[in-house]
Structure P
Amino acid sequence: MRWRRAVPARAAQVVRGLWPDRNPLRRTVDRVEGVMVGALTVAFLAGAPLATVATWHAAYGYGTRAAHVQQAAWHQVPAVLLATAPSFGFTGYEPYVWARWTAPDGASRTGLVPAPPGERAGSTVRVWTNAAGQLTGPPLQLGQVQSRAVLAAMLAPVVLGLVLLCTGQLAYCLLDRRRLAAWDADWRATGPQWTRQR
């Protein structure tokens, strides 16, 4: 119960500490720091939803264009295994075996392709290739594009927060340097007066 009252009280204390007032001990640097914290907070609260939506649209648009290009240019071709695939392994595991296939331009290509465990040399498997006959893997599907866009949209506010946090930390270091220089100058001015009074 006590922590329920402590959290709002602490938040109010932080806001009061940043709020501009007529405190003679509060320097201009302190007021600038308060404005900076407020501006960075507003920038995050306003920018996070915008960054999320913009990132989702950009990632989804890029992904759908890439998927259409891949689906139009990539094709499945038969590949003849040059060796027998090992039969040991985990469930769902497909070992890679050397195979030969024909590119769209008629050239013969060889490479490592996934094959079912125990598949004998000379048998045929289907592999995905691009227009040059290079192995590619299956083209992007709409579900993959959507999941990637959602992941990018979820990461956008995190990245924005990190950028604003780094910006605030850099500004804080610069303001702190000015604050320390001002304190040093004040001490040089008032220090000799204190030592004379003794």
Structure Q
Amino acid sequence: MTLDHYNDILLDHKYFILTFIGRFAFPIFIYLSVKSYLFYTHKKEEYMKRILFFAFLSVPFYWIGFHKVYPFNILFTICFNLMFIYFTEKRKYYYLPAIFILIYLSDYSYISLGVYLSIYLLMTYQSKEDILFYSILFLLCLIFLNPLYYFSGAFLIFGFILTDIFLNYDFRFKINKYFFYFYYPLHIALFGLLGVVL
């Protein structure tokens, strides 16, 4: 992620390899957020509220770095997709059209929903046939999300996720849970300010 933003803000997309590596972060963030939602938080509403709070907090920093607020930053994308899953679980389907519009207006747009749902379904599978179907769905959605960056990297990302799910290898980091919430807006703003100075 940092490499992608560094290349985008300070180098004006000069080095493809930096963005290529950096874009791997988003599907991994999707997976980890779904994992946290399913297994590591007992208060799902509080979890989504926390993400939404930092999404709004990031708006001015996003402006400093990218000189835009639209599409909404990636924390909004994460929050709205989790909300879509949450209200689907609660069978409160009347909220879904509005949430879908918010997802559409966020970074990675509606395609991110396909990746989110496929990972969620893969992690809550009921049969071996489900695993195959949801795996194919995930790979297709990921490639469609951005063919340039994810076509060759999709299987690498998928391998990471499958390793964690089925071998029960826990890829959690023992870092304060608020670290990444603050790191995201601050490093974007720092690159933006460096761009002005340099």
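Just so it is clear, none of the values below were taken in a lab; they were calculated from the coordinates. Bear in mind that the values here come from a model prediction, so they are computed numbers and not experimental data. Cβ atoms are built from the backbone, for glycine too; each structure is taken alone.
Given a value of 56, 35, 34 for Cα extents along the principal axes in Å, calculated from one of P, Q, which structure does it belong to? Label of the originating structure: Q.
Figure out for me which of the structures P, Q the number 27 belongs to, where relative contact order in percent (Cα under 8 Å, 6 or more apart) was derived from the coordinates.
Values: P: 24; Q: 27.
Value 27 for relative contact order in percent (Cα under 8 Å, 6 or more apart) corresponds to Q out of P, Q.
When distance in nm of label points 7 Å out along Cα→Cβ at positions 66 and 82 is calculated for each of structures P, Q, structure P gives the greatest result.
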